[in-house]
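Some structures are shown below for you to check.
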Structure 1
Amino acid sequence: MKLLIIIITSLLSCAHFVNAANILALATVSSGSHTIYANAIIRELAARGHKLVVLSPDKEKKPNPNITTIYLEGGYENEVMFETTLEDFPSSEGFVQYFNMLNEYTTSQCKILLNSPGNKKFIQDYKDHKFDLILFDYGVTECFIKYAHVFGHPPIVGFTAFFAVSAYQLGNHHNPAFVPHFQSAASPQMSFPERFMNWVVHEYYLLWRNYISLPTIDAVADEFFGFSKPSIGDLEREMSLMLTNEHFSFTYPRPNIPAVVDVGGLQIKPPKPLPKDLEDFMSGAKHGVIFFSLGSNFLSKHMSDEKKQMFLEAFRQIPQRVVWKYEDETLQNIPQNVLVKKWCPQTDILGHNKTVLFMTHNGYLSTQESLYNGIPMLGIPIVVDQFINNKKLTKAGVALRLDLKDIKSADQIKEKITTILNNPSFREKAQQMSVLFRDRPMNPLDTAIYWIEYVLRHKGAKQLRVASLDLAWYQYYLLDIYFAIAAAFFAVYYALARIFRSIFSTETKQKTKQKKT
C-alpha cells in the first residue's frame, strides 16, 4: 500500500496540470489530409477535457460533447475540377507557377469561406465569446488569423499538415547554404548550382509572400472583417508556437527555435484489424499485397480509361494481390488478384504484414505513413510537392517514380513494380527509415498536446519568442553594423589621407623654398 502511494505521488508530481480551456480551432483548409491531421489534434484536446469551437469546411462526422463544429459551406466547390484527365493536370515542377497557382487558390478559398453562411453566423453568435487559445491550421487560409484580433489577441498556436511555411513568420529563418527550401528537392549537401537555385527559391518565396501573396489575402480579409490593422503579417508574428509536420529522418536536420516543434506523423495510429473482406483478401496473398491509392484530392477515377486499363493489365501479370482505392464502380475488366474499394483504411493496410509495396502520389501524410510502416513506394506524383517528396525518397533508395504522362504500356508499370519487389534493398532501406522515424522520446501527438498546453499554462509563453521578430530587416541582416564598420573605415581612411596630404604638402613647400634660396 505504501509503495502504491509512493508511485501515485511520484506520478502526480511529474504531471503537468492545465485547466480545461476554451479553444477556437481554425481548421479551415479544404483538404482531406489537412482534416485528418487537424482532427487528430482537436479530438485529443477534447479527450483531455478542453472545449473546442471548430471552424471547418468539413461536416462533423463523429459528434463529441466537447466539440462544436461550425460548418463553412463551399470549400470543396473550389477544389480541383478535372475537365481533362488526371495525367493532363498541369503539374508543373516549377516553383514560380506553383506559387502563382497557390496564390490564386488561397485568395479564392478565403473569399468563399469567409463569406460562407456558417462563418457569418459564427461571427454573430460568438462575437462576445472569450477564447483562451486559437489553434490555427496554417495552410492556405491565412486570412482566418484575423480572428485573433476579433477575440482580443489570445495566444495562437499554429499547425500544418504541409511543410513548415510558417518558420519564417516566427523568426525561424533557415540558411539556404545548407537547409533545402520546402520547394527544393536538394539534399543538405548541395553542389554550387544546387545552392544557387536553393537561394533563388528561398529569396523568391520571401518576396512572393511578402509583396504578392499577403497583400492579396489581406485585401480579402480586410473587406470581410472591416479593419486593416493589425495585418495578417502582424498577427503571424504574435504566434506563440508552431507545430510542424516534419521529422529530420525525412526532411533533414535544420536549426529550430524553441517556438517551432516538429511533430511529423502525429496522425498515425497503430494499425487496427481490417474489415473481414479486406483481411481475407490480404491474408490469403502468398506473394504479398500492393496497395494503390492517389490520396483524397487526386482520384484514380480521373485517369483516362486507357491508363486505367494499363494498370489493370500490369496487375494481371504479377503474382501479388492488389488493393486499389478507386472512387466509383465504373472500372471494367478487373483481374481476380485486384480488389477495388471506394474507401480504404490506409494506415491499417500499410501496417498489415502482407503489404509489400505502396503505389502512391507521395503526398506528405501518405509518405509519412508508408515510412512509419517501413513500406517501399512507387511514386506517381501529380503536383509540385509530391515530385519533391518522391525525389527525396528516390535518393534515399526507398522509392521509384512513375509519371502518368509517360506511361505507354502496361510493361512500364510492371517493370517499376518488379524492380522494387525483386530488389531487397528497397524494403531494407524503408525499414531503416521506419526505425529512425519512430525513435522519439514521446510520440508526436503527445508532444503536440504537451506544447499546446504549455502555451496555455504560461499564458502565451512569451519566453519562446525570439528577439529577431522585433528587428528591422536591415538590423536582422546586420546591415547597420556593416554600414557602421564601413563608415568607420572610411572616416579613418579619410583622416589619414588628409594627414598624409598635409604632410606631403608641407614637405613639398619646404623643398620649393629651399630650391628658391
Structure 2
Amino acid sequence: MSTDVSLMEFSEPGTFNYSTLLLMEDNETLYVGAREAIFKLSMQNNLSALQVDWKVPEQHMLKCIAKGKSKETECLNYIRVLQVLSNDMLYVCGTHAFQPLCDRLSLKTFSLLGTHEDGRGKCSYDPAQSFTAVMVDGELYSGTAYNFLGSEPIIFRYSQSQSLLRTEYSTSWLNEPSFVYADVIRESRDSTDGEDDKIYYFFTEVSVEYEFYGKLLIPRIARVCKGDLGGQRTLQKKWTSFLKAKLVCSMPELNFVFNVVHDVFILKTPDWRETVIYGVFTSQWGNVGLSAVCAYNMTSVEEVFSKGKYMQKAIVEQSHTKWVRYNGIAPSPRPGACINNQNRMQNIKSSLQLPDKTLQFVKDHPLLEDPVLPIGNGPRLITKDINYTQIVVQRVHALDKNVYDVIFTGTDKGVLHKSVLYEAEVHTVEEVQLFRNSEPIKTLVLSSSGVRDMLCEIVCHCSFLYIKMKNLHCKKCGLEAEYCGKYAIRILLLHRALTELV
C-alpha cells in the first residue's frame, strides 16, 4: 500500500516540551500542554492556536534552585494533567518547579481561574518521572510520586465529594513503580449484582515475590473500586480495595519473559466483559532486541481479582522474608472486593462498614498469586530489533462482514506500524517513518470518531506536526482491503517528548 504524507508544523518561539494532549472531538479542538504554556488548537482551521501562559513565580523558582535542581530544565512548570472537568472547564496540573500545582482552565475565556490547588498526589514533582492520570466522573485518579525525592509512590484519588484516598506507603503495595496507564471499566452498568466501577492501573515495578541477584522487574495490573471510601479505623483514608497481580507476557516454549510494560490500550465495548486489554512489552535486558504485543480478556482479569489466591510474607532464615501463597481461609467479605448487593444484604453498604479483619488482611496481602494470562497464552505480535513504545487499537467491521482489530504501534525510532489481527495471527501491513531523526514516539491517542484520512498530530519538544496520510491504492483483496474500502481510518494523535528535557 502506498501512502502520501503532507505536513503542517505548529510551534511557538521559546516554548518547548509539548507533551500532554487532550482531544475534545465535539468541537474538534486539541489542547496541548507544554512547558509553561497550554495551547488550544483548532482542527478545522489549520491549527490556529490560542495560548495561555502558566509560569513559575520567581520565589518558587529560587526555592527549587536552592534544593539543587536545574534552573534551565527542572525549575519550570511542565503541564502534565489536562482532564475534562465539565463542558466548559478543564482541570490542569503542572510540576511547577518541583512544587506541583493544579488549577482550573475556563474553556469559555481560555484562561486560568487562579484556584492554585495543591498538586501533591495529582501531578509529579519531576517532569521526567513516570506518571498517569484519568478523570472519572469529576474525580482525578493518579499514579505518581508524593514527595520531592520521588521515593514515595502513590495511587491517589482527588475528589470534592468523597474522601481523598491513597495507597499505603509500603513496598508490599508499590515498589519503585513506573506508571504507564490508568482507566475506568464501567462494571456497574446493567449489573444485576450491584457491582461497582473499577479503575485499573498498569505499571512496572521491582518484584517482591521473586529472588534475584539484582532488581527483577515485573509488569503489574492493579485495581481499586470507584466507590471506595477507605476504612473506619484500619486503612483510614487508604484504599480498602487495592489489589495487584502480575501481567504475564511471555514465550513459554522458549522460557522467555517480556517483563517491562511500556504502554497499554483498553479496547472498550458496550459489554465490559468483551473488553480487551492490549499492551506493549520488552525485556529489561535490552540487548535481546525483542518487543511484544500481548492481549488480555477482561473476563480473565476479573476472574483473577475476584477469585485469585493471595500471597503473604513468610520469614525464613531469621530476618529474611519471602513471599509465598496464603493457604489459609481469607476473611469474609473477600478482602479487596468492591461493595455489591451481597454485601448490602449483610448491612455492609460502604467500605467504612467493612470489618477490621478484612481490612487488616488486604493491608497485609495486596499481592495476588494468580497471574493475568494473555489470550492464547502468548504474544499476539513479536518483533526483532524493534522497540515498541506505544499502542492504540481500533476494531473495524470490514467489507467481508468480519470484525478485525487493527493495531497501531509506535517505535523508539519514530516509526508507526499498522497491523491487523486476522485468524488469531497478526500481520503488519504498513510502516511509516514519522520522524527524520529517528526519535521515539512517546504517546499515541486514538480518537473515537472517524475520518477518511488518517490524521496524525505529532508533538515533539520544540514543535507540533500535523500529518495527513491518504491510502491511495488499496488492493481489492488481502488484509489491506479489509481495512481500507469505505471504512474510515480513525484520527491518530501522536506526540514525542525527548528523554532529556530541553
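Just so you know, all these numbers are worked out from the coordinates, no wet-lab data involved. This structure is a prediction, so every number in the text was calculated from the model and none was measured. Cβ atoms are built from the backbone, for glycine too; each structure is taken alone.
So mean count of other Cβ atoms within 10 Å over residues 154-161, computed for just one structure, reads 25.1; which one of 1, 2 is that?
1
A value of -14000 was derived for helix-only ellipticity at 222 nm (-39500 (n - 2.57) for each DSSP H run of 4 or more, over all residues; to 500); which structure in 1, 2 was it taken from?
1
Any idea which of 1, 2 comes out highest on Kirkwood radius over Cα pairs in Å?
1
Computing FRET efficiency 1/(1 + (r/R0)^6) of positions 410 and 426 (r between Cβ atoms, R0 = 25 Å, to 0.05) for each of 1, 2, which one ends up highest?
Largest one: structure 2.
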